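Trainee: Several structures are given next for inspection.
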Structure 1
Amino acid sequence: MVWAAAVVVGVLAGAVMALLVPRVHIDDEEAPDFATLVSRRSVAGVAVAGFVAAQALWFVEPLQWWLWVPYLGVGAAMAYVDLRTTFLPMVMNYLALGLMVAGGVVVGLTDWRALIGAAIGAVAAFALLWLVWRFSPGLGFGDVRLAVLIGAVAGVGGVQMWTASLFLGTLLGALHGIGHAIWARRDTDRPKFFPYGPALWLGPVVAAVALAVA
């Protein structure tokens, strides 16, 4: 079952990268041509990344997969785009959210408490990241929208999972920031800012594994 779900995640990630990303347009002078990100290598790489990240499903209850599969599948493409451009396109976020809401209906029909946990987790994560964004110029609003997805997929697993996901995502982001700062100091052409989304997206993945091991 896990292998099948992981394949679905990989296929979804590759499909989003191949079909949606080239059609993304952001009304911003600094926004790149997203179509240039798409190649056979990038599509395959994102698909593999989604498949690998989906191995976290070994440590997640099957009912929760209805949220995890779209989170990982669409999220893998989002993380790649953010890593390459520092942009998190709204249309990709809404696609993931829509699929997760549909999955949430299935979850709610089986375990309404889990659905409430996902909803509360989404709102709480959004509020937390909104506060950080409000007072920190280094965080983009795309990360705040991403927090809704993170909070939902983490909240469906309970308070401990939610807390670990946000903490580990933030920790990964801090480590990335330190590494980026060191690199930028050595390479003056490298921009000072860095994408925070990929680390946040990985938070629930790492948390699921870490909590299972612990």
Structure 2
Amino acid sequence: MELNKLAADLLTRSATARILVAIAGPPAAGKSTFTEALQKHIDQQAGKPIAAILPMDGFHLDNAILEQHRSIKRKGAPHTFDYDGFKNTLIRLREPGSEVTVPVFDRELDLARAGASHIALHHNIVLVEGNYLLLDQTPWSDLHKLFDYRIFLDVPEETLLQRLVQRWIDHDHSPEQALIRAESNDIPNARAVTELQLDADLVIDNSR
């Protein structure tokens, strides 16, 4: 589906109440880029800033907690997120007339910044993007019912690996270090996302 058509569909769905849209997919599927592009199309068609973005990455547990629980090497796996905090935020956003301040993950600092973004009353479409929004695994599967529309970005594993390696190279890893990091953590997370996926309303090939 073209972004213009998708934006028009979401605007129609949000005519009477705020909707939460899940944009899920494995690491390096292009979720952030896709979500930002969709937001622009929605706002352009609406003629005003009606769409807000809520990245699940803002709910990463801090490195100090991951070190304490010996989970730092698995950062990005389902158990390394504040699931309860994320779910409660989604529930709050579904309440009529709600305005919610949310955290944002800073990739340069490698940590979440509390209160870094605000979803206001006029944001009638909230684009929620993250790896595990449609994960068919307890407790993540409970999130499925909180979304009004669900999108999954599908990308072949070979393409994901290329993107992930380049991502770590861009973060000052050597090619060898980048490959090890991608294969040891990111790809297992990606397989979990693609193999344990609940139904989506729309599946998009985002390999290009």
Structure 3
Amino acid sequence: MKRKMLEFAEQHTTPESGILSKINRETHLTQTHPQMLAGHMQGVLLQMISQMIRPKRILEIGTFTGYSAICLAAGIRHPASGILHTIESNHELGSTIRKYLKEATLEDSVVLHIGDAMEIVPSLDETWDLVFIDADKSNYLNYYQMVLPRVRQGGFILADNVLWGGKVLDDPEKFDSDTLGIVEFNEFVQQDDNVENLVLPFRDGLMIIRKK
């Protein structure tokens, strides 16, 4: 029944654009861990959230092959002046991401940074309307604490994988570094009086955080 419900939901969701379908297909053919891709339904959700917020400045930590960046960029308020900064730590993905951004005609709206987000983010002199965190899980809390002061009041942070395949419910003694990172992040945000937060049990868990 659950599988049929998911199939129904996907069949009644706006289909992927041509470039997103291509990225989805080629990522599954060429990448070792294609499940890291945002994918169809999450992509539509990210796009709709961005379109509702209409951000001028977006930060994405964790580009992978560029699928989510393209979805988030769809909501930029003024494409001529708005910008999305996206950071990917894997140098080998740089040419692939740039190829897809060019095909999506987003070279002027999306700035790709290759390297360590902990070093790159502080160098970006921006105030963020929307931040999407989907990178190494052990650093989630570090990323959150680093970006929150630069998020405008009323701005949003989205964090992917906050359920981490259900591992967040395991015995704490069995936590690996990634699970521990997610758990520490979840608990910190839950206790943070500076924000309001909602966990959606969607795919692997998406947390929506609004800065008060």
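Please treat every number below as a calculation from the coordinates, not as lab data. All figures in this text were calculated on a predicted structure; none of them were measured in a lab.
Trainee: Assuming 20 is relative contact order in percent (Cα under 8 Å, 6 or more apart) as calculated from a single structure, say which of 1, 2, 3 it is.
Mentor: Considering all the candidates, the number was obtained from 1.
Trainee: Quick check on the output: 4, 15, 25, 22, 15, 11, 4, 3, 1 is P(r) over Cα pairs in 5 Å bins from 0, in percent, for residues 9-64 alone, derived from one of 1, 2, 3. Which one produced it?
Mentor: For P(r) over Cα pairs in 5 Å bins from 0, in percent, for residues 9-64 alone, the value 4, 15, 25, 22, 15, 11, 4, 3, 1 is produced by structure 2.
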